[in-house]
1. Which structure, out of I, II, was Cα extents along the principal axes in Å derived from, given a value of 54, 42, 39?
2. Assuming -0.59, -1.00 is log10 I(q)/I(0) by the Debye sum over Cα atoms at q = 0.12, 0.17 Å⁻¹, for residues 142-285 alone as calculated from a single structure, say which of I, II it is.
3. When distance in nm of label points 7 Å out along Cα→Cβ at positions 158 and 262 is compared over structures I, II, which one is greatest?
4. Have a look at I, II and say which one yields 0.80 for FRET efficiency 1/(1 + (r/R0)^6) of positions 182 and 254 (r between Cβ atoms, R0 = 25 Å, to 0.05), as calculated.
5. Quick check for you: by relative contact order in percent (Cα under 8 Å, 6 or more apart), which of I, II is greatest?
6. Where does the value 8.9 come from, among I, II, when mean projected area of the Cα convex hull in nm², for residues 46-149 alone is the thing being computed?
7. Which structure, out of I, II, was mean count of other Cβ atoms within 10 Å over residues 198-205 derived from, given a value of 16.4?
8. I have -2000 for helix-only ellipticity at 222 nm (-39500 (n - 2.57) for each DSSP H run of 4 or more, over all residues; to 500), calculated from one of the structures I, II. Which structure is it?
Structure I
Amino acid sequence: MKAVVTGGAGFIGHHLVKRLVLDGWFVHVIDNLSTGSMKNLEGIDETQIQFHLIDIAYDPIPDLEAVDAVFHLAAPVSVPESLEIPSKYRDGIQRGSRNMIEWSYLHMVKSFTAASTAAVYGEPDQLPIKETFKLAPLSPYAEYKLEMESYMKKSHRSTLKCTALRFFNVFGEGQRATGGYVSAVPIFLEQYQSYKPITVTGDGTQTRDWIYVGDIVNAMLKASEAKYKPEMPIYNVGSGNETQVIEVAEALGGELVHIEKRLEPMRSVADISAITKELNWRSRTNLLSWIKLVK
């Protein structure tokens with residue numbers, strides 16, 4: 001079996017590449033290294049991967065033979081930056097995704113599984129968030145992810161099974177505390193390990209649905225392996241549980257400092273009943289338990 005992983009040198013991508021290789025796949029890793037790093041691929045069997053330094057928005061994608069599955073993770077990921085430089089996100093998400101989908105169709109790839117985002121929901125007025133909720137993206141990042149989903153729907157067919165996974169707040173080993181999308185978890189960890197005060201925004205009672213990177217990988221594999229359905233599947237990928245930011249900080253221990261509150265959703269939690277029922281998937285790693293192991 002052969003796979004392509006775009007963004008395969010990034011945070012989620014390298015975890016997926018490692019799992020695919022362990023499962024016996026040969027993996028073509030495509031990355032422009034704008035946020036990814038070759039260090040992330042160290043320790044993976046070099047005979048089972050081939051790295052391609054490619055920007056899928058602008059560069060030709062090589063002819064790769066007999067690819068069974070594409071896992072599309074490549075994208076710029078900073079919501080604030082997308083507000084300042086929307087063209088970067090139009091090209092990196094909309095154009096890059098379209099190029100990769102068209103390449104997959106022309107090369108007779110069986111499945112195309114892509115990382116979308118919970119940001120497409122904006123700020124829903126009820127919880128938990130279901131896939132059927134009204135979509136109200138508040139940033140170019142979210143808008144172009146939604147456009148990616150739309151193009152996937154048009155391309156979805158029995159010869160190219162497409163699936164979009166709307167990730168909630170991902171955490172796990174190897175996550176950076178600076179640059180691009182930055183979650184509270186790696187920031188808090190870096191502060192704790194550097195003996196610095198942990199900076200909690202506002203009173204910390206805002207909640208998020210944090211999902212472990214290993215569970216994300218499992219969801220992507222299950223989605224890729226699932227049987228074709230006439231209507232393109234779209235699934236929330238979260239834990240289905242709310243965790244307050246202050247709980248995360250207190251789980252680490254040490255000094256806490258409350259900083260100025262910013263404009264952000266106060267609560268977020270995914271309804272994961274669809275992916276649980278249809279793919280027999282659910283999260284296995286609890287954030288607070290994971291923190292106790294790694295701090």
Structure II
Amino acid sequence: MKFVLRFGVLLAFVAPLHGAIFTNSADADAFVRSNAPAMNYGGAGALTVSGASSANIVYGLTNGIADTFIRFNALSMTTNFNALFGPNNWVISGAKLQVMEVGSPNNSIFDQGVGAFQIFWVADDNWIEGTGTPMNPTTDGIVYNDESALLTNITSLGTFTNSGTSTALLFPLTLTTNFVGNLRTGGEVTLFLTSVDPQIGFTFNSHSFGTVTNRPYLEISAMPQPVITSVNLSGSNLVLSVTNGAAGGIYDVLGSTNLTLPSDQWYPVVTSVLASSGNFTITITNAITPLVPASFFFLRTQ
């Protein structure tokens with residue numbers, strides 16, 4: 001939403017609201033294995049991330065690389081945030097993946113070991129979960145051989161470490177532009193988990209696991225769109241006071257002499273303004289001099 005100013009006159013205002021959190025359950029997940037590259041395990045009650053040299057300690061087996069795909073549907077999330085804050089009048093302020101780790105898995109296909117792994121956002125949601133299990137793998141869904149085609153457009157959301165014990169883990173994800181944009185569309189959102197440490201053996205419950213609360217969840221936090229509450233002159237500068245800024249949020253002020261131009265034709269006046277708390281100010285230097293020829297300004301959330 002644009003908050004448009006003309007020489008200090010506020011033309012748009014939205015009343016401030018508190019933030020909200022919505023939890024999305026997975027609607028599809030599967031792990032894939034380099035040692036069985038044409039086999040599907042989408043019906044398993046667990047997921048796994050294993051490095052090339054990880055092993056199952058109990059059985060003394062090396063199972064090779066294992067990666068995990070998890071897909072969430074964000075429609076209910078966007079519907080709830082639109083109802084709470086108004087259509088598209090909100091910004092995503094946080095995202096966390098919650099999983100229940102299994103410290104001692106009871107199947108020889110799952111390795112053990114503490115180490116680092118990465119979580120990626122994947123643009124391609126066109127994969128099938130399948131029905132394969134560790135004891136009865138199938139060919140009716142995603143397999144390791146599909147990775148090269150699926151992972152052509154991905155973005156890292158962070159590097160994390162498992163615990164090696166049976167406990168709930170919460171991983172805060174980086175809010176990249178494409179990940180946030182995907183969430184806001186209200187469609188399918190795919191995450192891909194893969195090892196960084198070759199000895200990691202990270203097993204956790206899937207969305208097929210019997211206990212609902214132990215399944216993977218994507219927790220999304222949202223805040224109301226930032227609101228310009230006052231505009232003041234300080235010499236030749238224009239000072240905007242803003243509320244509802246998300247901590248760590250990045251905001252731009254764009255300017256134009258023509259209000260009818262599309263936003264991509266407005267030019268940056270102040271860029272990458274970082275909000276350290278809920279309320280902050282933005283100063284447009286020399287806003288009323290020829291140095292800044294704009295007649296109109298608006299605040300944009302990145």
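Here, each number is a calculation from the coordinates, and none is a lab measurement. This structure is a prediction, so every number in the text was calculated from the model and none was measured. Cβ atoms are built from the backbone, for glycine too; each structure is taken alone.
1. Working: I: 54, 42, 39; II: 75, 33, 31.
It was calculated from structure I.
2. Values: I: -0.59, -1.00; II: -0.76, -1.15.
Comparing all candidates, it corresponds to I.
3. Details: I: 4.9; II: 3.5.
Between I, II, the highest calculated value is found for I.
4. Computed on structure I.
5. Looking at the calculated values, the largest one is II.
6. Values: I: 8.2; II: 8.9.
Among I, II, the structure yielding 8.9 for mean projected area of the Cα convex hull in nm², for residues 46-149 alone is II.
7. Working: I: 16.4; II: 24.0.
Going through each structure in turn, the value belongs to I.
8. On the way: I: -9500; II: -2000.
The read-out comes from structure II.
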